[in-house]
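What follows is calculated from the coordinates using simple rules that are stated; it is not laboratory data. Please read these numbers as outputs of a predicted model, since none were measured by experiment. Cβ atoms are built from the backbone, for glycine too; each structure is taken alone.
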Structure 1
Amino acid sequence: MPKLPVLSAKDVIKVLKKFGFQVHRQTGGHIHLWNEERRLLVTVPNHPELTRGTLVSIMKQAKIEREEFLSKLK
């Protein structure tokens with residue numbers, strides 16, 4: 001299993017947009033993305049660096065496998 005890189009919120013949002021998520025709203029330091037097709041709401045903290053644990057949590061919310069996420073990152 002490949003090791004997850006440390007990414008910024010901006011990088012994570014770019015990847016999530018490739019999966020059909022759109023920015024829904026921003027509340028304080030959190031950006032909420034909505035996917036109409038999957039009916040999912042994902043919250044991304046607006047930080048310059050997200051820890052690997054936070055990244056795993058975001059992928060679980062979005063119901064995206066690690067390999068799928070990393071393939072869209074490239």
Structure 2
Amino acid sequence: MSIAVSVRLPEKLAAELSEVARISERSKSFLIQKALEAYLNDQADLQISIDRLHDPTDSVISLEDMRSEIDL
């Protein structure tokens with residue numbers, strides 16, 4: 001099931017979206033959906049990183065130890 005969502009875009013961004021849709025032979029809806037999925041995944045990854053950064057029980061490894069661990 002899908003839900004319709006309405007957004008307003010600046011003219012330049014709308015034109016770029018239309019051009020990419022034309023070149024890629026994909027719908028604007030498809031491109032917006034994929035872009036939103038990527039953005040939301042990035043935000044989830046960022047939140048996990050921030051949570052781990054502030055978690056005192058999460059161990060920290062030094063750059064030297066990391067390089068040694070992966071044989072660099």
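Structure notes:
- Given 0.30 for FRET efficiency 1/(1 + (r/R0)^6) of positions 14 and 62 (r between Cβ atoms, R0 = 41 Å, to 0.05), calculated: source structure among 1, 2: 2
- Structures 1, 2, by Kirkwood radius over Cα pairs in Å: label with the highest value: 2
- Comparing distance in nm of label points 7 Å out along Cα→Cβ at positions 6 and 22 across structures 1, 2, the highest value is found for 1.
- Here helix-only ellipticity at 222 nm (-39500 (n - 2.57) for each DSSP H run of 4 or more, over all residues; to 500) was derived from just one of the structures 1, 2, and that gives -21500; the source is 2.
- Origin of the derived value 1.2 (distance in nm of label points 7 Å out along Cα→Cβ at positions 30 and 54; candidates 1, 2): 1
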